[in-house]
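Each structure below is given as structure tokens.
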Structure 1
Amino acid sequence: MRDTAACFDARCGRCPRLVAYRNESKYRYPEYFSAPVPAFGADDPQLLIVGLAPGLHGANRTGRPFTGDHAGILLYDTLHALGLGSRSQSLAADDPLRLSGVRITNAVKCVPPENKPTPAESRNCLAFLDAELKALGNVRAVLALGRIAHDAVLAAVGAKRAAFVFAHGAEHQLPDGRWLVDSYHCSRYNTQTRRLTPEMFRSVMQRAATHAGLSPDRT
């Protein structure tokens, strides 16, 4: 992995609303991380998973994407089942979980109110995602968790949304040759309503890992 200084800013202040919200979070919950959340996983991955943003009581609390969050239950369990994670749970940023060939990041690095970043806030974070994709030269596939992540990946690589329509299970070859695979976000709402089942998520994760050349366990 090349120099990633442009991929993340631990003191980013580009979005006043998000800065105010994370500061409020730090005041209300002094033990929380309450700062921009860095990516987690392999330093030189073949598969990059892009989520939406830290959850207030998830990654904003722990400082690791999807850790301590309901959405992380399905994500990390699926990675473990496919042989891409050393443990089936991620409970804290200092637990011994390791990912194999996989890195997880978010389209928006700071927790947004009601889990809804504004379009301007999403745009403000694009430079970080763009830099990360450029720095991760061995990434062969990107798994986008939800439409916002899908749109952010397209914007970061300069691709037109009209040419790459979001749909669960859709597979797009990007202009740079990498694959973009779409999934519904593994949020509590989607899993509890069965819009996204464990079987659906495992299938789409397998496809993304296969495009990445990871040959996941299919048992």
Structure 2
Amino acid sequence: MLEELKERVCTANLALVRHGLVVLTWGNASAIDRDKGLVVIKPSGVSYDTMKPDDMVIVDMDGKVVEGRFRPSSDTPTHIALYKAFPAVGGVVHTHSTCATAWAQAARPIPNLGTTHADVFHTDVPVTDEIADDRIRDAYEEATGDTIVAAFSRLGIAPEETPAALAVHHGPFTWGPTVEKAVENAVTLEAVAEMAERSLALNPDVRMNPAMVEKHYSRKHGPSAYYGQL
């Protein structure tokens, strides 16, 4: 079942290792088949060194395993919460990449300070609110997704325009219309997180001209886009 999607999700997970975004088993990627209402996700705690497409786990939108011999990622409820709330999302990635995770642990959004950031993320990358103690105890992973969704609602950010968030004290999540794009956004997020850290060390008062933000975002997105080839 969903053999092609399992291949793509396995490849996406291995790409996280290749790009230096995960160590040990600290990360996961998933993709959704919207027509079937099924999600393919990395198995929990399985080594990337031996991972194969057949190791991927298929779950329904309630997180129930439909196919697979392993348990799905412990972050599966977070992925599902994002798929339910953001209907344009086709793939989700979670890592503990060093710089983006540092911003999450510091409970600070990643500010939009330069054109590299603005090319991909229209706004600051938001950080979530704290999770209530009762939800940490009883539904932590689902609550993580809910706090991401709540942050975008509270801030009025379109998830398609800023496809990333920092789960406070935890780490980054990215998404996209495909799992491959979600991986690309995770790579970009780590790069801009490091750039922002260094920029603020050099100049704590640095800010980005809003006109520059709009110009660089619109060059690649929307009806006025002209970057790249048609």
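Assign the value 4.6, calculated as distance in nm of label points 7 Å out along Cα→Cβ at positions 54 and 134, to the correct structure from 1, 2.
On the way: 1: 2.5; 2: 4.6.
Comparing all candidates, it corresponds to 2.
With FRET efficiency 1/(1 + (r/R0)^6) of positions 78 and 174 (r between Cβ atoms, R0 = 25 Å, to 0.05) computed per structure, which member of 1, 2 shows the largest figure?
Numbers: 1: 0.60; 2: 1.00.
Largest one: structure 2.
By the measure mean projected area of the Cα convex hull in nm², tell me the structure among 1, 2 with the highest figure. Mind dumping the intermediate values first?
Working: 1: 11.0; 2: 13.1.
Between 1, 2, the highest calculated value is found for 2.
Quick check: -10500 is what I get for helix-only ellipticity at 222 nm (-39500 (n - 2.57) for each DSSP H run of 4 or more, over all residues; to 500), calculated from one of 1, 2. Which structure matches?
Details: 1: -10500; 2: -13500.
It must be structure 1, since only it matches.
If Rg and Dmax of the Cα atoms in Å, for residues 118-205 alone comes out at 14.0, 43 when worked out from the coordinates, which of 1, 2 was used?
Working: 1: 13.3, 37; 2: 14.0, 43.
It must be structure 2, since only it matches.
Tell me which structure, out of 1, 2, gives 41, 22, 17 once Cα extents along the principal axes in Å, for residues 94-149 alone is calculated.
On the way: 1: 33, 28, 19; 2: 41, 22, 17.
Of the structures listed, the value fits 2.
When P(r) over Cα pairs in 5 Å bins from 0, in percent, for residues 22-125 alone is computed for each of 1, 2, which one produces 2, 14, 23, 25, 18, 11, 6, 1?
Details: 1: 2, 14, 23, 25, 18, 11, 6, 1; 2: 2, 12, 19, 19, 18, 14, 10, 5, 1, 0.
Structure 1 accounts for this read-out.
One of 1, 2 was used to calculate FRET efficiency 1/(1 + (r/R0)^6) of positions 14 and 70 (r between Cβ atoms, R0 = 25 Å, to 0.05), giving 0.35; which?
Attributed to the structure labelled 1.
Who wins on FRET efficiency 1/(1 + (r/R0)^6) of positions 38 and 182 (r between Cβ atoms, R0 = 25 Å, to 0.05) among 1, 2, i.e. which is largest? Spell out each step's value before the answer.
Values: 1: 0.55; 2: 0.90.
By FRET efficiency 1/(1 + (r/R0)^6) of positions 38 and 182 (r between Cβ atoms, R0 = 25 Å, to 0.05), the leading structure of 1, 2 is 2.
From 1, 2, which structure was distance in nm of label points 7 Å out along Cα→Cβ at positions 86 and 158 = 3.9 calculated on? Before the final figure, lay out each step's value.
On the way: 1: 3.9; 2: 1.4.
Answer for the origin of the read-out: 1.
Only the coordinates and a few stated rules stand behind these numbers; no lab work does. Everything numeric in this text was worked out from a predicted model, so none of it was measured. Cβ atoms are built from the backbone, for glycine too; each structure is taken alone.
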